[in-house]
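Following this line, the structures themselves.
What follows is calculated from the coordinates using simple rules that are stated; it is not laboratory data. The structure presented is a predicted model; accordingly, all values stated were derived computationally and were not measured. Cβ atoms are built from the backbone, for glycine too; each structure is taken alone.
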Structure 1
Amino acid sequence: ITVLVLLFREPLLILFGASENTLAYAEEYITTYIIGTLFVQLTVGMNYYITTQGFAKTAMVTTMLGGILNIVLDPLFIFTFGMGVQGAALATVISQFASFVWVMAFLFGKRTQLKIRPGTLRPRLPVLRQIVILGSAPFFMSLSEGLLHICFNNQARRFGGDVAVSAMTILFSLFQFILLPVEGVSQGSQPIISYNYGARLYHRVRQTVRIAVLCNLTFTVVATAFILIFPGAFIRIFNSDPELLAAGVPMLRVYAACLFVHGANSTFQQTYNSLGEGKKAFFFAFFRKIILLIPLLYLLPEILPWGVLAVMLAEPISDLLTTAANALYFRRFLRQKLPAETEIENPNGGILYDRT
């Protein structure tokens, strides 16, 4: 990936929405930033092996270490050393490397139960097949996110110019930040769901799913309300340019109109993976992004006279339709996947569950 990006960085940046005014800065940043690809991929991938062993706090430190170090190093390299855009990229690479060292130190240390040894790295086809099946949905979601960035940025530039592209960058960053707690709850519930499903404790699986949906739905409803009421405040976190605010505020209001459904949909997707049904998670990811969102990005601006706001409208429509379809199917899926249980009072105290 690193080699390909370095070889074709200019056409790739143009494809992702860079213009003549921003191409030089983007190329300067990506040339340095891409060096950290190996570190960040290994860090993200291997950090799951820390979480599954029950060391959630250690896994959390992995993320916090890179994030905090990046925040500290950014002003140092950008302003103190006068490196500008390249300094920001270098600070990111150093932060990614620090997280990588932290993860590797743990996995080669004494506390880990899953020790990395040459013999354990031998490929096993049945295991690889299952990994590919379960990982296809997250992989597709990441790949399709890149494709969506391309489509969104190009349509934003077509109907709103460079200012709209800058606003889209803010919207993407804002959504990634706001949805972090949602992803945290969804991914954190995965090992709990998988463990209890394997132990045939189906009531705990249902309880975990209900709690995850409730937590995520509550958070996203509150987040949606704040964004719709105070859109300008959120954009000012990134940039207070008047022209950018004028373009970004209405774009954000439309784009975030159905943010509240992300909480439930994310939980559904992670539950499919937790129960070994990666194909179902893949289908709904494909349905939202490829069947609905990308066609709507190009169709709505042609039939609605709202310019860049018609482009933004594709997001809430796709989110709402996908989550509605997913919710209807998910209830039926859980009934079929989890055998019914009857509560029986335990003479010694507590509740027993009888599977029927």
Structure 2
Amino acid sequence: MTTRKGWMLWALAAGLALGMLGAPPAEARTTIKFGHYLSEDSALHKGALEFAKQVAARSKGDMEVQVFHSSQLGSLREMPGALKSGTLGVTFFDYGFLAVVRRGGDFNLLVAPFVFRDHAHVKAFFKTPIWAGIVEDFNKAGVGFRIFAHFGDRGPRQISTKSVVVRTPADLKGVKLRVAPIPMHLETFKAWGATPTPVDFSELFSALQQGVVEGQDNGVDTVRQMKFYEVQKNMILLEQSQSAIGLTISDKVWDGLTPAQRKILEEAGAEAGVAQTRAYLEEEKTDLETLKAKGMTIITPDREAFRKIIEPILQDWDATGKFWRKGLMKEVRGIK
């Protein structure tokens, strides 16, 4: 009896073992690293978390997006290289920054000063064949990564300073400003009299604190999120250019995905972009009041004085194709 019972138990165990050996292995979960350079308090970080949530839900847990904020996976300047190598899977960029990555191109127009009338004009532009063609062209350029979703809008770029009050271009003369590292952007601020000074975004707070630069240009949201109000006094609402964000993915990661997985990322990115924009617009309502409460002075400069200086330069760039294809600005300004 005992012998028979032992034999049966042994046979059952052996059968289970053989069954396990013969079973097909479960598919491994696809994990993608999403790193960015902003704080976890930013609307864009909240959008990144929403993207991760959407991907997990749409893939029924087969795909996971791990989000790293505050340059944990590299600085803004390092991220293009990390995408190319595949050590970074996904990140977001202001579209203007992509002009640097590509060493020129139509993305320059997105950060050119006073090209767009207002936020509604920008939104209309992103629905045109003009924009679709710019994205398609970029994705075929072989830079090592691609745009796979529009991640939403941000407010206009402004100027903030430690002590210099800026109301006219004359007030900017000789002022050291950290501006986005885009050649067209640098030429713009030089035309206004400033001295553009290169500083990586991850080092900007300390550069302002130590007086390496007097000011910087970014959205009001960035000034609040990065606590620049601790080292700056003036918020100048120049609104020189509009901002919008794209989600990008490493070609090495993209090429390893199935069509179904790519579709999941595209749809999740679009959905998260709507949520990110909504969060940004809610924060925007209180950002200026927060900066005032932190001791910053809000200044409305003479925008027309800045516009008059840069307009003939813009016309020349549009006619010669120096920073974007010839005639593109005229075409974009004609969008209703």
Suppose you compute relative contact order in percent (Cα under 8 Å, 6 or more apart) for every structure in 1, 2: which one lands on 15? 1
Comparing structures 1, 2 by distance in nm of label points 7 Å out along Cα→Cβ at positions 229 and 261, which one has the largest value? 2
Given 0.75 for FRET efficiency 1/(1 + (r/R0)^6) of positions 37 and 61 (r between Cβ atoms, R0 = 35 Å, to 0.05), calculated: source structure among 1, 2: 2
Parent structure of the calculated result -14000, given that helix-only ellipticity at 222 nm (-39500 (n - 2.57) for each DSSP H run of 4 or more, over all residues; to 500) is the read-out and 1, 2 the choices: 2
On distance in nm of label points 7 Å out along Cα→Cβ at positions 157 and 213, which of the structures labelled 1, 2 is highest? 1
Parent structure of the calculated result 73, 52, 37, given that Cα extents along the principal axes in Å is the read-out and 1, 2 the choices: 1
If Rg and Dmax of the Cα atoms in Å, for residues 85-180 alone is calculated for 1, 2, the one returning 19.6, 57 is structure 1
